[in-house]
Each structure stands twice: as structure tokens, then as C-alpha cells.
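Visitor: So, here's a batch of structures to check.
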Structure I
Amino acid sequence: MIENLNIAVTGMLAQQERITAVSQDLTNVDTTGYKQTRQGFRDLVYNELGRAQAGNVNGGSGVAMDPAGRSFEQGAVQRTDQPLDVALQGEGFIQVRLPDGRAALTRDGSLRVDARGQLQTASGALVQPPITIPVGTALDDVSIGADGTVEAGGKRLGRLSIVTVRAPQALQDAGSNAFVTTPSSGAATRAPAATAVSQGALEMSNVDASEEMVEMIDAQRSFQLASKAITTADEMWQIANGIRR
């Protein structure tokens with residue numbers, strides 16, 4: 001009986017994590033460059049039941065969530081006609097440096113100019129290598145080529161570093177729509193030549209709100225079923241105790 005309760009509890013905890021992940025996706029459905037989280041399930045350790053001679057009768061210990069990284073499928077590209085907005089078409093990331101000093105990667109191309117004239121993302125991460133827009137330069141005079149080259153007034157100011165990794169799913173979420181490399185993801189290397197930078201556009205989130213709502217309803221129903229299993233196991237326990245008396 002105790003085993004039944006434990007298994008039901010693992011089901012509730014797994015569905016709670018699933019609800020949290022879906023809620024995060026729904027919250028960021030309009031976040032520029034946001035990538036959908038991917039979740040899976042895995043069985044907990046199996047134990048042999050009954051006598052040894054019963055022959056390979058195993059019982060599970062429940063279920064747990066198994067995060068599977070993010071979906072890095074291309075999001076829809078939306079025109080903004082803002083000179084510092086850029087969208088990546090194809091594989092890759094913009095290389096940036098987070099406020100805490102860590103090197104990171106992002107698909108968020110909503111760039112800004114800080115007080116020193118340096119290009120940064122909306123969350124304050126500086127593009128790497130640094131690119132400085134001279135004081136007094138009109139933003140409409142800034143042009144960003146398909147290869148990431150930034151120019152103003154006919155003068156080359158620098159180039160956005162567009163990179164990729166061997167296994168994007170293994171990137172570590174650093175918050176603020178940025179990721180850091182891990183041994184599993186591999187080091188950042190130059191993105192394929194087919195990857196192009198589009199000026200005056202932004203890549204939208206790749207989250208499908210309708211699909212996420214279906215996921216949310218399914219997770220809530222599964223949570224309720226696991227909760228009902230606990231109630232049923234508790235009732236069975238009470239009946240068993242009553243028979244003992």
C-alpha cells in the first residue's frame with residue numbers, strides 16, 4: 001500500500017514540473033528569440049516482486065520528469081524596420097558577454113546602444129567582440145550586413161560573431177534568453193555560411209500557444225488522476241485497518 005502512495009506521489013511531482021515548464025513557455029510566447037522547452041518522462045528504478053521463483057516479476061517505483069533541453073527550431077521572422085534589430089535566418093547564435101562576465105549565446109537580436117555606445121542585447125549582454133557606435137551617429141545610418149558586418153557612414157565598425165555548437169540541446173540556460181556552452185554541447189564555432197543576418201527584423205518565439213494550452217490541460221488532468229490514486233490508496237488503507245480490528 002505504501003508503494004502505491006509513493007508511486008502516485010512521484011506522478012504528481014512529475015506533472016507539477018511539467019505544468020511549470022509549460023507555464024514558462026506560455027509566459028514567453030511573445031519573447032523575442034525564445035526557444036520552447038522540451039520535457040520527457042522516465043521510469044524510476046524497478047524492483048523484483050514476490051518470491052524469486054515467481055520469475056522476473058518487476059514493479060516500478062514511479063515516474064520522474066526528464067528535461068530534454070529546448071527546441072531550437074526557427075521562429076517566425078517579423079519585420080520591425082528598427083536599424084539595430086537583427087534576426088538570424090538559419091542555424092546559430094549571436095555571441096555575447098553576460099553582465100556577470102560569462103561568455104554566452106543568444107538568438108535575441110533586439111540590440112541597443114548603452115551609455116558608452118556599445119551594442120548590447122535588451123537584457124544588457126554586450127555583443128562579442130565589442131562593437132561601438134560613434135557618438136552622434138544616427139541609428140538610421142547604421143547598416144548590418146547578412147554576414148553580421150556593422151557599418152555607419154561608410155565606415156566598418158565591427159562584425160557580429162555568429163556561432164553554433166555541436167549539440168544545442170546540451171546548452172545550459174543562463175536566463176534572459178541566453179545560453180552558455182557545456183562539455184556536452186561542445187565549444188562555440190563559426191556558424192555555417194548559409195546562416196544570414198536580417199537587419200530590421202526579429203525572430204519571434206517558436207512556442208505554439210495552442211499546443212501549449214493542450215499540454216497544460218493534459219498535465220492538469222494527469223495531476224488530478226495521480227491525486228485520485230492517492231485518495232484511493234488511502235481509502236484502501238483505511239478499509240484494511242478496519243478489517244484488522
Structure II
Amino acid sequence: MKTALITGGSRGIGRGIADYFADRGYRVAITSRGEADERARSRFLCIRADNAVPEDRERAVREALRAFGGIDALINNAGIAPKARADILESSEASFRELMEANLIGPYFLTQLVAREMVRAGRGTIVNVSSISAYAASVERGEYCVSKAGISMMTKLYAARLAEYGIAVYELRPGIIRTDMTKGVQEKYDRLIEGGLTPIRRWGTPEDVAKAAFMLCEGSLPFSTGEAINVDGGFHLRRL
């Protein structure tokens with residue numbers, strides 16, 4: 001039975017991925033900064049850990065290895081948005097540092113820990129969940145965009161380093177996904193989607209992202225690594 005460690009797995013996209021993998025036979029460990037709900041605790045190994053804290057990352061890996069004996073798939077999903085949107089001419093260094101620690105430094109060094117275990121085991125897949133914000137500029141949340149652009153390069157680096165061991169590394173770029181995080185901008189994106197922002201005129205769902213992650217972790221692209229897979233309704237297409 002395969003095993004997966006999914007960060008930020010108690011809600012939103014991460015929860016969708018965790019449920020999808022568990023439904024298909026994976027043993028799943030999730031991390032979250034808060035307490036997971038009862039249903040999650042009944043389905044997954046729930047580890048309360050802040051991905052930005054080195055000791056928490058190390059403990060999460062130890063607990064997953066102790067429970068499962070190995071990690072076949074790492075899904076780096078955990079991330080935060082700025083507490084308040086601010087123009088890049090006015091935004092604070094504190095906000096920038098907070099997002100770098102949670103969205104980039106945490107995944108970077110968690111991947112280092114898990115990759116060492118995968119190298120020893122001789123197998124594994126790593127999927128980094130970034131965003132269309134990795135390339136689409138939003139000047140009122142610059143720190144978020146920079147952190148997600150960093151995830152893109154992190155994917156390339158680990159893909160290049162781990163290929164010789166048969167470990168593939170991918171990036172998923174979700175677009176407008178219906179989660180708790182997007183509730184506050186629902187009306188705005190309803191209008192934009194209806195107006196043609198995305199060729200596929202609907203919101204994405206956590207399951208849309210989960211299906212792409214599962215495909216990658218099941219080895220459906222065996223001659224590919226370092227790829228960025230868009231799950232965005234076609235937002236990335238340049239149209240005239």
C-alpha cells in the first residue's frame with residue numbers, strides 16, 4: 001500500500017487531495033497548523049505542525065515514517081496568503097518574510113528531508129502545489145507571487161537533482177479554485193469567469209487538483225520530470 005504525506009491537508013485543496021488519495025487506497029498523513037476535524041482524524045494520520053518551523057517539519061517526517069515505514073508521495077500544498085493585500089510600494093517586509101517562510105522555505109527544506117528518505121528507499125514522487133500567481137503578477141500581493149515563483153524554481157532544482165534516483169518532481173499550478181480562501185472574492189471571480197477570464201467557464205475544485213496530483217504520483221508521466229501542470233481552466237492560454 002502506498003503512502004502520502006500532504007501538507008496543509010486539513011482543508012481546501014490539501015483536504016481534497018488527501019480525501020482523493022485515501023479513497024484510492026493510499027495511507028495518508030496530513031499536516032496542519034490547527035487541529036484537524038473528527039472526520040480527518042478518523043481517515044488520516046493527522047500531525048499538528050507548522051511548515052514554517054524547522055522542528056515541526058522534522059517531527060512530521062519522523063511521525064509519518066514511524067507510522068508508515070516510508071513515504072511514497074510528498075505533496076507540498078501548505079501555504080498562506082498575506083494577512084492584508086497591500087500595493088508593493090507600501091507592503092511590509094514582515095509580511096514578505098512571513099510568506100517566504102511558510103510558502104517557500106518550509107516546502108524547500110521539508111522536501112530536502114523527505115527526498116533523503118526517498119533516495120534511501122529508491123522510489124518516490126514529489127508534487128509542489130504553486131499557483132497561477134507563479135507567473136501572473138498581482139501587485140497587491142507581491143509577496144505571494146514571489147513565493148509561488150520560488151516554488152517553480154524549487155521544482156526544477158529538485159527534479160534535476162533527484163532524477164538519477166528515479167524520483168520525479170512536478171509542479172501543479174491551480175487557478176481559481178473554490179475553497180475557504182476564495183470565499184471573500186467569490187462575486188468578483190464569478191463575474192470574471194462569466195466574462196471569459198478562463199476558456200473553461202467554471203470555478204475549479206479541490207478534486208480537480210487532486211486528480212492531477214494522483215495522476216502524477218501513480219507514474220502516469222514516466223518520462224517526464226520538472227513539469228508544470230496547469231489546473232486552471234485554460235487561464236494560462238494567450239488569446240487574441
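Visitor: Using the calculated result 28 for relative contact order in percent (Cα under 8 Å, 6 or more apart), pick out the matching structure from I, II.
Guide: It traces back to I.
Visitor: Name the one structure among I, II that helix-only ellipticity at 222 nm (-39500 (n - 2.57) for each DSSP H run of 4 or more, over all residues; to 500) of -9000 was derived from.
Guide: Structure of origin is I.
Visitor: Match the computed value 3.0 of distance in nm of label points 7 Å out along Cα→Cβ at positions 119 and 135 to one of the structures I, II, and report its label.
Guide: Answer for the origin of the read-out: II.
Visitor: A further question follows. Where does the value 13.1 come from, among I, II, when mean count of other Cβ atoms within 10 Å over residues 151-158 is the thing being computed?
Guide: I
Visitor: I would also like to ask the following. Please state which of the structures I, II yields 4.8 when distance in nm of label points 7 Å out along Cα→Cβ at positions 183 and 231 is computed from it.
Guide: The value was obtained from structure I.
Visitor: Using Kirkwood radius over Cα pairs in Å, single out the structure from I, II with the greatest value.
Guide: Checked I, II; max of Kirkwood radius over Cα pairs in Å sits with I.
Visitor: Rank structures I, II by distance in nm of label points 7 Å out along Cα→Cβ at positions 87 and 159 and report only the one at the top, that is, the highest.
Guide: Structure II comes out on top.
Every number in this text was worked out from the coordinates using simple rules, so none of it is lab data. Here the structure is a predicted model, which means the values were calculated and not measured. Cβ atoms are built from the backbone, for glycine too; each structure is taken alone.
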